[in-house]
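Just so it is clear, none of the values below were taken in a lab; they were calculated from the coordinates. Keep in mind that this is a model prediction, so the values were computed, not measured. Cβ atoms are built from the backbone, for glycine too; each structure is taken alone.
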Structure 1
Amino acid sequence: MTRRREKGFTLAELLVVSALIGIGALLALPNLQETLRSARLRAASLQLLADLRLARSAAGASQDQHELSFSGTSITITNLADGTVEPGYQSRALSGIASVAVAPAGRRILFEPDGTSNGGTITLTGPPGGGPPRTAQIIVYRSGLSRVRS
């Protein structure tokens, strides 16, 4: 009489594979967290770039000076001629950001009706995490154009 072999895995084999998967996950976790921090900072940079472009185009469309200002990590876009705030841009927060700094001194970027601006550099600092703080810079040229420099 021949003995039939059972199909499947033993408990010991399942435990070894589970332990290897757990060790792999622990080794990958710090890299994943750093990648998420970088992605959040990049997303906030691109959102701010879109906000700058909106303020510039709103100034041209209305033929009025517009201001993009910061309070903490919140953004407001204001038409300076009548003091109205662009819909949806009253204290709208940039997510994933610890701080915002605008140079030269001041916390606003102005756009003229012809599309030019007062220029400046906006530095975003990402949230604290396991490594050194990450920053991204948005350069606003006097021509009104802007770009992200990481």
Structure 2
Amino acid sequence: MRTEDFKLIKLKHDRIDDLVDLENCSMKTDTTFPLTKDELTRLYEEGYVSYGFENEDSVLISKVGFSKIEDKNYELDVCVHPDYRGGGMGHEIIKQSIDKFLSENPGSDIFLTVHPDNPALRLYERLGFEAIKDDEDYKINQTKNGPRITMDYKKTNK
């Protein structure tokens, strides 16, 4: 299937087991950390919003989530099944999810954090995220999950 053949769906708490399965199969690297069932349950209780793409067998193959940090300030997380990477799936789900999220939550600010070695860093920049920098270099924050770059969404269609 081509990425344009996938329809964006809003995911609800009842898909939490599918979300955990997707997280576990796609986040097994030293730069990413899968969300657990307990973490996802807590996030949904705190206002987590997520969207996904399913394959023709209704298996969840990608998702974008928005964690509410404070009023109108959300952290984006993304997850794409390894079998569907490299064909534009990440670009398409992030783009569609942000558009849908901002239409439902106008005026919201979106940011993400990413490991400096994550190959998706350039994708995020192409989608309108800008890294917070020290002079010309990325500002790297040390977190419990290792070094992270914070990127703010800067598209003007907010």
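Supply the structure label, taken from 1, 2, corresponding to helix-only ellipticity at 222 nm (-39500 (n - 2.57) for each DSSP H run of 4 or more, over all residues; to 500) with the calculated value -13000. List each step's numbers first, then the result.
Working: 1: -13000; 2: -8000.
The correct label is 1.
Starting from the value 0.98: which structure in 1, 2 was Rg/Rh (Cα atoms, Kirkwood Rh), for residues 69-140 alone calculated from? Mind dumping the intermediate values first?
On the way: 1: 1.02; 2: 0.98.
This value belongs to structure 2.
Rg and Dmax of the Cα atoms in Å, for residues 13-60 alone computed as 20.7, 68: which structure among 1, 2?
Working: 1: 20.7, 68; 2: 11.3, 31.
Source structure for this number: 1.
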Checklist outcome for this item: Matching 3.1 (distance in nm of label points 7 Å out along Cα→Cβ at positions 85 and 109, computed) against labels 1, 2 points to structure 2
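Ranked by distance in nm of label points 7 Å out along Cα→Cβ at positions 45 and 101, which of 1, 2 sits at the highest value?
Values: 1: 1.6; 2: 2.2.
Comparing 1, 2 by distance in nm of label points 7 Å out along Cα→Cβ at positions 45 and 101, the maximum is at 2.
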Checklist entry - log10 I(q)/I(0) by the Debye sum over Cα atoms at q = 0.13, 0.15, 0.17, 0.19 Å⁻¹ was computed and gave -0.59, -0.80, -1.06, -1.36; which structure, 1, 2, did it come from? => result 2
